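Just below sit the structures, each encoded as structure tokens.
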Structure 1
């Protein structure tokens, strides 16, 4: 049954697609953070190991919330790595094992990429789609990424 929430079907489709890209970005970034968590080494090993764990746990929650938001709007959530990689703006780096500081730099770039995308999504949901619920939802997601980015930035000079 389609939701009757005051948003036209074509608009819902656009918002669902925008959220699907966000879901793909979150999932791809989640996998990259897990890889960093598993492979970090060096003098700040334990600190970064715990930091990365904290970050991927935050993303686990976001991933579930985005998928549920898609469902609330009447859509189906993508759920395969192929689908995630087809939509994601975040790129994987197979067979690459950077230094700890390069991990931090790479993850910072990825989070900032997500931040820019979510900012555009917020503008679109507010101005083009008149979807206050998704706008509010995305603002919370944006704030999480801003906090994580700020934390990563503190490791860089």
Structure 2
């Protein structure tokens, strides 16, 4: 197998950093508001996304960077605000993956990136939209501390 290009290496690092950031953000929401959906479900999905990317790092022999984001992400004053931010983040995530997919024709990388984009756009975005709209149902649970302010 030929070596990865600089663009492919950069794309893998950018995708991993984005998934690390998403995991840390959703983990912080859970720390602030309790085990609330969709954040608890999507945090688990982000962990799987990270593992899929890490498998590519290992496959191509690159050292795995640590997650620099825990404790450094934005915090929200309400679950509603966090849900709205989740919608914006997942929309941006879809655009990110469009750009990263253009960086490679290598099928192993494209498959992982397409799968991550699909999960973001088909599942996570829909769950955050339902959450932001306050609609009960699949993927939405307000948890025990819906409106708690940071630091309380």
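Annotations
- Distance in nm of label points 7 Å out along Cα→Cβ at positions 69 and 93 - structure with the largest value, from 1, 2: 1
- Given 1.00 for FRET efficiency 1/(1 + (r/R0)^6) of positions 5 and 101 (r between Cβ atoms, R0 = 30 Å, to 0.05), calculated: source structure among 1, 2: 2
- Parent structure of the calculated result -20500, given that helix-only ellipticity at 222 nm (-39500 (n - 2.57) for each DSSP H run of 4 or more, over all residues; to 500) is the read-out and 1, 2 the choices: 2
- If you line up 1, 2 by mean projected area of the Cα convex hull in nm², the top spot, with the largest value, goes to 1.
- Calculated for structures 1, 2, relative contact order in percent (Cα under 8 Å, 6 or more apart) is largest in 2.
- Looking across 1, 2, the calculation of distance in nm of label points 7 Å out along Cα→Cβ at positions 45 and 133 that yields 4.8 traces back to 1.
Values in this text are rule-based calculations from the coordinates and carry no lab data. Keep in mind the model is a prediction, meaning the values are calculated, not measured. Cβ atoms are built from the backbone, for glycine too; each structure is taken alone.
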